[in-house]
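Visitor: Take a look at the structures listed below.
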Structure P
């Protein structure tokens, strides 16, 4: 049910300038950033409303002030003046007439200037946005050597133009939506006509239109409502800061969502294998790109399994260790006051603590925290005999390998302790059982009919040429990947 405030806002303008101004003032709550300028144009009393800081004062003076002051004709009422301006004057590229106070306030708070003319029961809205924003910069989290140095920024229209510059096709579709009952945040649903499945677009649109949120401040507010479950260790909807990556995903038949106010765009769906791919893979020779991809797979296994495998071998399967390594381990653990599992969990906990502190603190202090944490976890802890060198080495290698695949940092942070506990309880069989459950979980994930584990499960052999390795562009261009191929395999409509 609508509140009293919402019912009061949803009113129609009247045939009186003073009453309309009063309606809009009350609807805006007499906010201090509402600017009202009175003047006369063509013999008709007028008022111009804008939101301070959202409109460009220079554009208002140049595109509205000068043309209105230069009017020589006289008009009998405000309706005639508005009709003349709509039909004979192009005061702004984006202009329209509105009579609903709710719609007028939404436009004013989005950077539009509202023109009220005498006794007209409508207002003219002119898109003269001029709010301050961050310029286009290189993405901070998806650095590439040969790729473009442009990344998404906060204003929605700027991000739309970055995409249009790369896809100048009439097949590219932008659909504007609004989310958040209080924030009224603009969203843009992006797709390529004929490539993105229509039923998937319909489901996405329906979920976006029914979001039970008061405000949308980042992509993390929307992603949980588009995914199938809240208990996912692997995201089935990806994020990107790069317009070139976003366009590549659209060409494969995916849908994308731009959110006003955040430089991170959503890509629907995201396959698990794509988290090991980067734009530079397609700029390198195929042999080198394949080597880098296998390096990432190996780093993922190392980051996930090394601590647990070390504990399992030390506790249950010492015969798997080399004699020299076993002797070093025995000597290192003789004076350690804690068990192997406690040491490993403690080191990983301290590593995450230092990482979080260095990430959240100001940059001037974050580097010092990293240095202090390195000394604390390294030399000081080993010299004091609190932890052993082999355990510290295994934890450090695992943490370093995790940096190769930052997309899975959250999942690795949760899974490492779980696998360590499995190794402590049952050794290698416990790790195998935990990994089987993890594989089952990943293979069971899907979003809008697309399995996250494709093209490995379900197996599509002709689509594996860009998963296990990277073939040359001559062959790669002959078998273009489409999301509709996976949906057909699962029985969904293309």
Structure Q
């Protein structure tokens, strides 16, 4: 039996696209650039702000998730109403975050205080929406295969929208500011209105998704403490979260630009002296990201072949580790660089199914918790998905900048005739191994927790069948 209509799925995907338009302003590297070069916060101040934001995220996300699980609306739903009430505040606070009302140094304390308050308000509203918009994927259908297909398209469309606009928005803001001779702060605010407020309003469409698996009032969590405590009983979710934290140790991907700038000669094969470090970085991420959409499309095929998404996750990380290790030994001299990049591109194909597989496993863990305890935990489960995304980015960025410090990195002015040989001996020795091998180590460590997930396809089918029967009996009673 099919539960989700095409119209319902299209509406949900449109709403999810709107949410990713919002996040494309805040989730990428442009947000840091906005703070340093547009809002003109001192670098040390930005560091403190980022630390405060990560601490807040660590506290906020599980609390919001626990609140969602213990709260239900009059119609018996606990997720879908948030998709109706959160779009407007998410959009409004997005615009307010990008409002630069002054750049005066004597008002720095006021500007920083305003920014932090606006971010905290935005983060509460966004986390509520994010928990609901992904949590509902576990409740949109009681049939796991239909749910997996729903997740596949949600992750594919969401990643595509975020990826395109995350790269395009900063470029167009700069181009328009240069052509119109207007301040970057003004153009950024205009884009915040268009993509922040506009994306927030578009995200309202996700409210059309139906919450078909509703909570039983008699078994619903009665307190925040009970909701939060269930977090530590969800072994499957905790193991995937741990795997993702291990995966964030692959910080070498954030050092790619530095490698291109200081190690590759400007006349290496294919560049002809016209492609700089930023251009090469764009090419690198295009090579490693575009093939991933193939993996997204064939995620269900991989799941079937490997008998579940846990095995699929193990396979894709193993392929990523092997291809990057081979590329490291091939080296970057001459044509070897392009051979290595082609190899990495092939290894990136199955990685496209990563977010789809993880979301599916999270949904399985929600079903398993209901089967085991009688309580559904979409809220706290998907708050952890939001949590590890934020924490992982913080760990990756922190380790990358720390490694540069340990390598005695010194920035060289862009007007220099050549950047080759301008860095320390330690930098020249270690930058290539860090870029190529830290993702290898991260992929290997990612696999380890997955071996402790014991949820074969047979068990999944048993849980699904028994839950459907149990819900039928509850409706009869």
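Visitor: Out of P, Q, which structure matches 3.6 when distance in nm of label points 7 Å out along Cα→Cβ at positions 283 and 347 is calculated?
Guide: Going label by label, the one that fits is P.
Visitor: Right, here's the next one. Can you tell which of P, Q yields -23000 when helix-only ellipticity at 222 nm (-39500 (n - 2.57) for each DSSP H run of 4 or more, over all residues; to 500) is derived from it?
Guide: Value -23000 for helix-only ellipticity at 222 nm (-39500 (n - 2.57) for each DSSP H run of 4 or more, over all residues; to 500) corresponds to Q out of P, Q.
Visitor: Given a value of 12 for relative contact order in percent (Cα under 8 Å, 6 or more apart), calculated from one of P, Q, which structure does it belong to?
Guide: It must be structure P, since only it matches.
Bear in mind that the values in this text are calculations on the coordinates, not laboratory data. The structure presented is a predicted model; accordingly, all values stated were derived computationally and were not measured. Cβ atoms are built from the backbone, for glycine too; each structure is taken alone.
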